[in-house]
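The numbers here are math on the coordinates, done by the rules we state, and not lab data. Quick caveat: nothing in here was measured; it's all calculated off a predicted structure.
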Structure I
């Protein structure tokens with residue numbers, strides 16, 4: 001592994017708490033709108049990405065290196081976890 005913070009050291013709970021603190025005074029509708037806007041922007045970037053770039057190594061937000069497909073997978077897992085927390089459905 002290259003220099004950086006490994007996924008096991010990256011604390012998503014700390015990140016979640018920081019984001020919640022920043023948004024605690026915003027109405028839920030604003031938080032949801034921001035979340036949807038973020039998703040739309042990410043999807044637009046993915047759609048504009050040439051297919052060969054999806055498997056090229058890049059530095060991921062938590063410091064590891066891996067393909068774009070790994071970032072997408074981790075984001076899906078992260079959001080699935082939040083959906084389970086909200087709905088209580090596994």
Structure II
């Protein structure tokens with residue numbers, strides 16, 4: 001399955017990711033995020049590989065994440081547009 005947007009976020013920011021996804025869905029974009037934090041790395045890798053945009057929700061919790069940098073690196077390798085969106089006034093680490 002192909003997606004327009006993969007939403008990358010810290011598990012603490014899932015509710016915001018859900019709101020972002022709902023807004024983008026209404027605009028006709030097909031979006032995905034790991035809403036239950038249950039998907040394995042291979043599933044996430046497959047979704048990133050079939051997406052066009054990686055939207056990263058930037059927060060203090062995201063800066064502590066091990067997975068978000070890996071998702072950004074994979075998205076860059078796959079040629080996705082990477083769109084950081086600050087949901088807190090923090091610097092991307």
Structure III
């Protein structure tokens with residue numbers, strides 16, 4: 001499931017800044033948050049060509065019909081002027 005991949009990526013980044021106890025608390029907040037949803041992703045759009053690992057964010061954005069995708073990753077921000085499917 002793409003959501004699990006996203007959580008693992010967050011966990012990897014958190015390890016750069018915090019100790020395991022803080023990381024576990026942060027990840028626990030995701031699961032407890034009313035905004036956090038597990039979503040089944042049915043398509044793989046492969047819109048990010050130069051960093052395939054980032055396609056999970058685009059696929060989730062499309063599947064959830066989100067209005068905003070926040071990222072500072074250049075492989076994602078280059079898509080900002082494209083009309084992504086909803």
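When Kirkwood radius over Cα pairs in Å is computed across structures I, II, III, the figure 13.0 traces back to II.
Suppose you compute log10 I(q)/I(0) by the Debye sum over Cα atoms at q = 0.14, 0.15, 0.27 Å⁻¹, for residues 12-51 alone for every structure in I, II, III: which one lands on -0.44, -0.49, -0.89?
The correct label is I.
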